[in-house]
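Participant: Take a look at the structures below.
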Structure P
């Protein structure tokens, strides 16, 4: 989550610019990074639209974004790191874990939607967006919040090597998630910091690795 429309669009634009560059590189790990980056950044675009809308209480745009696009953005956060890993590692040897993560991500999003029945997004007293809790400021169960963070980070921890890089990616996101949970009135208030860090990390990483030629010798 970002603080206003400008910061949301800056974070989203920079991240998607990096993702576009990574997709053009002929390197499986970079393509994985690009897909994951687009997924975890998807919420920035939805929130930018919400901020541009006000968000107006009970407004039509507010309701459509909350009911339709926020669940899609949340699902992208969980699914894109998993799908992106298929560029780097074949799915068959790890299909049980691969599909279990997809099912778990979908299950959490559906259960959250059914539990909270959000109809519109509110602004918290500290000026953040609250789109899934009927209470304002929102209240989230720590174990539920932690499970979501684990689902997003699991593909990196399981399959990204060397492991210290995966741990760096996840721990930075978990750090801001913890700070947001403890010190602000919205548990996802600093998500854009993680998005920006991950975009910078994979961009620097892309300068350190080479493209991998195809079997026919083409790049």
Structure Q
């Protein structure tokens, strides 16, 4: 297997029985020793998401031709994650507004594809939120709040999991009026709260 980090060939320790996961772990340690973090992994031309990375972790390296790893600095990745979360929050709110009337009318032909896309965006949004919080909690993303400004950072919204659970239950029951109500009265305000939180983080800690 050929391993490249930021376009440069690297010779990993390919002992007998080496796996994709072991090589990535070694590469991650090398990258971290240089004060950088992995931002993108491409295996044989296919970008590897977190889920696919888990699925491929035990795959023998002999089954993979080339792995390209792109790195970045923690502060750049932090800003990108915050920007992505804020942009996605605007898109979710916009998409939710366009499907409410169709859902309440029971017009699933019109609402169905947009609703599915909105739910997928919600999943991506909360993955981003989780990544930001994990990064702060582990110290990968240092949130440098200037003295006296900590009070300017609002608390993140709570009850997010409960709202999503109610939305899923209403969807399973095909209670589209309740789905629309939850989207409008709970999901959208919750996303607005998260957006304000991330904007405050950008202004205070990543600006």
Structure R
């Protein structure tokens, strides 16, 4: 049943891109309200960009980190969708090592490419820190996620080949833009910020409906 939702999800992602852009625009308008948190979030992005330009980004440790995060994400999704993990194989096809019962579905394959597991784990650790440092960690984490996804999609993994590049281009950019917006909103104003981002995400359809209703009522008034 999940597999049947693959292409509807892809077209829905494309359809909702204007809503995500609108929510981002609203988020940028709130930056001046939380300047300290916004600066620390940007610093976190800057630290990642600096590290990405060093030899550390090409190290075995960095590659293993990406692989482990991908394996963890798919393992969690596999258990959640009643496909118990039966082992971990060799990574010969530049993809996941997770082996589960059954064929699986597109959501299990795509999960590592839009679920920011590493960012979530860093956020849990950062709860011990001050709020400003938490913003720095989130900026670093979401930068890592976006970069890792871009590199894996560019080089091509077994999951990307199974999903198909057409689907990946339709679904993953929109999904990651929405996820990044939630993370950025949280860094500015916690869970309230995430709620505001989600509310603004639905704001564009509400605004368009309001314009339509005004036009309808205006036409009725003119006809009367």
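Readers should treat all values here as calculations from the given coordinates under stated rules, not as data from a laboratory. Predicted, not measured: the structure shown is a model, and the values here were computed from it. Cβ atoms are built from the backbone, for glycine too; each structure is taken alone.
Participant: Can you rank P, Q, R by mean count of other Cβ atoms within 10 Å over residues 73-80 and just name the one with the largest value?
Facilitator: P
Participant: Separate question: Suppose distance in nm of label points 7 Å out along Cα→Cβ at positions 137 and 169 works out to 3.8; of P, Q, R, which structure was it derived from?
Facilitator: It traces back to R.
Participant: Quick check: -22500 is what I get for helix-only ellipticity at 222 nm (-39500 (n - 2.57) for each DSSP H run of 4 or more, over all residues; to 500), calculated from one of P, Q, R. Which structure matches?
Facilitator: Going through each structure in turn, the value belongs to P.
Participant: Which one of P, Q, R has relative contact order in percent (Cα under 8 Å, 6 or more apart), as calculated from the coordinates, equal to 33?
Facilitator: Answer for the origin of the read-out: R.
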